[in-house]
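Just below sit the structures, each encoded as structure tokens.
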Structure 1
Amino acid sequence: MMDAVAMTNERNQMFRDLFSGKTPKRVPVSNPATQDFAIQYAGLDLAECQWDLTRLEPVYDKFCQDFFTDTYPGGSIRIPSHYQILGSTPIVMSSSGFMQHPEVVGLLAEEYDDFIASPYDCIVEKVLPRLFTEFNGAPGKVAMALAKAMRAQSDDLAYLGTIRAKMNAKYGYAGIVGALTEAPFDFMADFLRSFKGISGDVRRYPDKILAACEAVLPLMIKKGTLPSPGMLGYTFIPLHMAPYLRDKDFATLYWPTFKKLVETLSGMGQNVQLFVENDWMRYLDYLYELPENTIMRFEYGDAKLVKEKLGKKHIISGFYPITLLQTGTKQQCIDKAKELLDILAPGGKYWFQADKSVINFESKGPVAENMRAVLEYVYENGTY
């Protein structure tokens, strides 16, 4: 067996080939489970471990030993400490220890004009105090809360980065780095107007939505820009609202600024990975227009049709249903992986990822055993 350095070099080359449109030596494989799953798999309390990150190194070591993957598994973008310090309402920890995103309204409908005039100022002056209780009060109090939260987040990320470096060195994972941003319309929905609010605005204030998306686009580009764009990095963009829009509203309100976002990031020399949430089958012709080798991880849809319409230009991923890991036999889970390999791997441009993340480990269920079998099957049989 190769040593870790050789494995990293081989995996790096696989992803360089994949992201540049070449056919790698085999299909790259990513474990769909998150840090939440890894903690539960290790038999530890989810909430306690997220508050005490010093307990995570053996959690990750066991996770990496037991499940094959080419990329570092189990990352988390929602660490509770700084959210708690800021009095967060949009991101909160549930009683079970999972970090959740409730429906919130950060921007009132009558504040669209203020937002369009200056998105950054409006976010700082109106939205943040509405969503984070510690941003209300005297300037000194607000500054202290912000300083404590930034220090907590910095310390947490640094510690998690140390664990990641150790696991990469030990298990030879690909050295992929990432950034995160949102389509402007999704940003307006997620933390500003809410799902319900934006759905009503589409009919009442379409012109204001369009202007707001244009206004916030530079912030979304900045958020999604890697410090050093390169072939082993990508910007991750989860796509939320498009399946809930009428075709004409998607075409006029969602697509223009989303397309500009992807084109701008791609033009900087960095890869873009889309999480194509829900069912986008009616929008495949739009997705085809995006820059070549855009990575598209699909949740639902017709894999054969996607391969036919997009597979020669773009990198296809996703489709593997994590619900099958809970409900199916080991053979049924492997058969589904084989089916997707047969459909998506020919001709290249395929990366094995599941249709969504696995966050909940049930000790009495078959998820871990089935997931292990699927990952090993794709590794051993994932030829193009």
Structure 2
Amino acid sequence: MAGIRVERAPGVDHIGGQGIAGVLQNGPGPTVILRADMDALPIKGLTGLPYTSTKTQLDRFWTEKPVMHACGHDVHVACLMGAAELLYAAKEVWSGTLICLFQPGEEDGAGARKMVEDGLFDKIPKPDILLGQHVVKTEAGTIQIRSGPALSACDCFDVRLFGKGGHGSSPHKCIDPVYAACFTVVRLQGIVSREVDPANYAVVTCVYLRTANAINIVPDTVDMKVDVRTYDPAVRERVVAAVKRVIRGESEASGLLKEPQIVQTDDIPAIINDDNVVKVLERVFREHFGGNTISEMVRDTGSDDFSIFAEAQNIPCTYWNIGGVDPAIWQEAKRKGTIDELPGNHSAHFAPVISPTIRTGIDALAVASLAYLTSDL
């Protein structure tokens, strides 16, 4: 077998901003991508741990905000670095190409797309398999995996309604966009209940309304944010079209001055785990970790732009969860029926236990990679 060659190809860092792709070539064979997201959230850490984040950053309004890895992305990075070191040390037992992809901007849904648009797939070898994982609020040392839909698609919209402002005491002299916004929010809720087959999953939520800040003002505009989640591509297309139709229709019905402004801010496809890849990984995970530690992943209503990499090149992919809760704490909460009270992702108290969480994540990435790097695919 050829000795391993660590290739630092032109453009493998600062892809789409701060993205990094490390390429380890070790002779002929399949090309496997392992992906880890690495951004933080604007949350002040309240874990009380000695390594609690004290970092801050400027948000888009140039306001300084505390940040922490409240979704466990620091775990993801540590696991991928550990897996890369492990696979490098085991270079005599595998052949092929390993790509370690460190992706920024997952939380705002833009990071993966920026990397793709910046030519990621022109800068790395053509991949055969895409693999990823996420730490969640389940027992550390366990893995959850499933075939088919794993995480939902996400379509988010910034909306502005245009009225005619004036004095709050004289609404008849105005064209009130707040009134139109209220009807729009109510009508949006009818999309799922009246236009989607109950056997299919869809969520439409208005998560934000902002308008005048005084009691006696009818504003000129109202800003809204709308969040749509689906799994099935046909349902996704229909629901997104319905959201736009309702916003425009209610704007017209209220006599607003012009067409509403609708800007899509997130466009993330669902993660659909490849059946054949899942079968392979279930087998190797059970062989390595033992059957009692592997269970079926609950279909998640959240989203992850991991799917953008898969869709861009039609790459078979699989994404699984690893547990991050101390086993003793998990078992005690399970006995008391208080699992729901444990802090989870995006909580200021979310603190995955270091061991066995990171060891499980390292081994899972390495074992999954070797399932392909020790075969002819």
Structure 3
Amino acid sequence: MLYDAADIEVLEGLAAVRRRPGMWVGSTGERGLHQLVLDVTGRAVNEVLAGGGGRVDVTLTADGGVRVTDDAAGVPFEDTGDGAAPGLEAQLTSLRAGTGPERGPHIAFLGHFDSGLFVANALSGRLTAEARYGGVRHVQEYVRGVAADPPAAAGPATGSGTTVSFWPDTGIFETTRYSFVVLAERFRQVAFLNRGLEMSLTDERPAGGPRKVRFRFPGGVSDFVAALAAETGAGVDPEVIAFEREIPRMAGTLEAALTWHGPAGERLRGFANSLFTREGGTHLDGFRDGVAGAVTDWARGRGLLTAREAGPGAERIGEGLTAIVSVKLEQPEFLGAVRGLLGGAEVRVCVAEAVREQLGGWFEEHPDRAAAIVDRIVRHPHTP
């Protein structure tokens, strides 16, 4: 069969998303359903983080919908024209409008696609957006991505913020059953990685009554490492080494926490802009380089290693190590469509230098603990 230009169908905007939903959210099953929740919640999280902190509350409603509420400044429906982020109506109706606040090191990626409100709106049978600012509630309704009416004032507002409620289109998705456990674990991670953020998840579906979890971690990644270490069942509060550094050379920040505690084996997790990089990347390579450098420096300075002896490798250093490495970058360079692997050669160099300096400084300030840690690695690498 021959084809010519007349056979080519160009899909754009709303039609493109609704015809090929898997391209935008990964699947029409549970994975894609969760991606919608993460896209809408991600916008709310970034609004809150842009303002220095606050709350995001997510509710799984009894009728199959999702309600996401934040207490940020509130985004007007119309564009302000001052170069700020696009208005809420543009975010809901145009993919080009982006996902909210301008990109920056405070921006968190909750999902691996990060398609924003436009895709969530396009794939919902119904969506309601509410913006609270200037003492007034402004509301707009959508049906399958198309506005039912213009935005309208709907009465006075207490406080500020945005609420987006949506019901995924049952003609597109194979299921509308969200996993409370999956979403709760992701929100817990995001709260660990952003100290100024409080998140809650409420499930109104159970017949026995709602269930709710709330996450807020003032210690950030240090609390994250302590929680991971507790999961090993060692029964002893670990001594967590934690540090944070702004690094202009890589246009971002580094937060890291680590402890040598518990059973053998390495438990190392890396995040880039709050997204779990399951395949690793340059931030984890740099972390391992930095830890190896600090351990080797200390060992040689105390005569545990001679100048001719090679420093311990990653396998020996990783025995019993639990660590979180979180970088937040102005322009993260992910390798692959689903952001599972972080690239950027400069990131590896910068993280390695920072970790070597910070961990080396901790060793100097805590010589007795440093001696126990380094001796275990250098002389007794397999001792639990």
Supply the structure label, taken from 1, 2, 3, corresponding to relative contact order in percent (Cα under 8 Å, 6 or more apart) with the calculated value 26.
2
Answer label among 1, 2, 3 for the case where distance in nm of label points 7 Å out along Cα→Cβ at positions 89 and 265, calculated from the coordinates, equals 2.9:
1
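Comparing FRET efficiency 1/(1 + (r/R0)^6) of positions 17 and 129 (r between Cβ atoms, R0 = 30 Å, to 0.05) across 1, 2, 3, which is largest?
Working: 1: 0.05; 2: 0.75; 3: 0.95.
Top value of FRET efficiency 1/(1 + (r/R0)^6) of positions 17 and 129 (r between Cβ atoms, R0 = 30 Å, to 0.05), among 1, 2, 3, belongs to structure 3.
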Matching task: 5.8 is the computed value of distance in nm of label points 7 Å out along Cα→Cβ at positions 25 and 137. Pick the structure from 1, 2, 3.
1
Among 1, 2, 3, structure where distance in nm of label points 7 Å out along Cα→Cβ at positions 121 and 257 as derived comes to 4.5:
2
A value of 27, 12, 11 was computed for semi-axes √(5λ) of the Cα gyration tensor in Å, for residues 193-272 alone; which of 1, 2, 3 is the source structure?
1
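Readers should treat all values here as calculations from the given coordinates under stated rules, not as data from a laboratory. Everything quoted here is computed from the prediction, not taken from an experiment. Cβ atoms are built from the backbone, for glycine too; each structure is taken alone.
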